[in-house]
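Every number in this text was worked out from the coordinates using simple rules, so none of it is lab data. Since the structure is predicted, the reported quantities are computational estimates derived from the model, not experimental observations. Cβ atoms are built from the backbone, for glycine too; each structure is taken alone.
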Structure 1
């Protein structure tokens, strides 16, 4: 992937927006019951391409630097990267809008498992409910908020025109 200056700008803006949403909405972003509103941006990754994947990964890393759990939360950058790539790649291969919903749900399940396990371990909480709370909160953000955001931005064609040049 050749990184153009507009790709770098897109990566930077996405990462900054993601991190800012997590940090500003800290009460909703960290802990065993969370709805990380920033994860609504996950659904627009198919419109942004690989810069969206990189921006998401960088944004998660930066946001997790501020986690009350500490540096252990940085490990969750890995599944965030893998699953954001899955969201992008699946849509790229199929071109079907509904794959965004399916892959965002898959992302929610994977992050529910990894973040839920970490929170259960750190705070000595029951594992299964903690996993469920994190997965449900993530699905609320990425599907219930992110899906409409994806549809609106796709309809405007904003990113297609910007990325095409």
Structure 2
């Protein structure tokens, strides 16, 4: 996001985020940067910076956050929680940001592919043919995810509509 001009701030965004399930950690952020310094993804790419993302949320740059892929980089390892002196849970805030982005229809295609696979097969990642064959050779049971049960839960929570899978 470096070098890009930010949109107009939405001064209510931080509170909207804080009131979103899992978003309360935004209120305890003191911008110390420990989340970024301990984040394994931030070590790999300069593009991901949890402290900067939290700062943007605090300042109200709603559309910049919800329309960007940064919150989707988070691995949910929760190292940030372990390092935060305030006990603020940046990982949980990432989930809240993802939820808001999803409600606005902004989900990366790879995530949509996994979500559709979950809806269709009951698995996010389906076993490859070699694994299926290896299980057969070893006399192990076939992998049979509870697809109907998963679909029932996903429909009841309107997940299928959020991922545009009718």
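If FRET efficiency 1/(1 + (r/R0)^6) of positions 10 and 114 (r between Cβ atoms, R0 = 30 Å, to 0.05) comes out at 0.50 when worked out from the coordinates, which of 1, 2 was used? Going label by label, the one that fits is 2. helix-only ellipticity at 222 nm (-39500 (n - 2.57) for each DSSP H run of 4 or more, over all residues; to 500) computed as -22500: which structure among 1, 2? It was calculated from structure 1. A value of 1.4 for distance in nm of label points 7 Å out along Cα→Cβ at positions 34 and 146, calculated from one of 1, 2, originates in structure 1. Computing relative contact order in percent (Cα under 8 Å, 6 or more apart) across structures 1, 2 gives 27 for structure 1.
A value of -0.40, -0.56 was derived for log10 I(q)/I(0) by the Debye sum over Cα atoms at q = 0.11, 0.13 Å⁻¹; which structure in 1, 2 was it taken from? For log10 I(q)/I(0) by the Debye sum over Cα atoms at q = 0.11, 0.13 Å⁻¹, the value -0.40, -0.56 is produced by structure 1.
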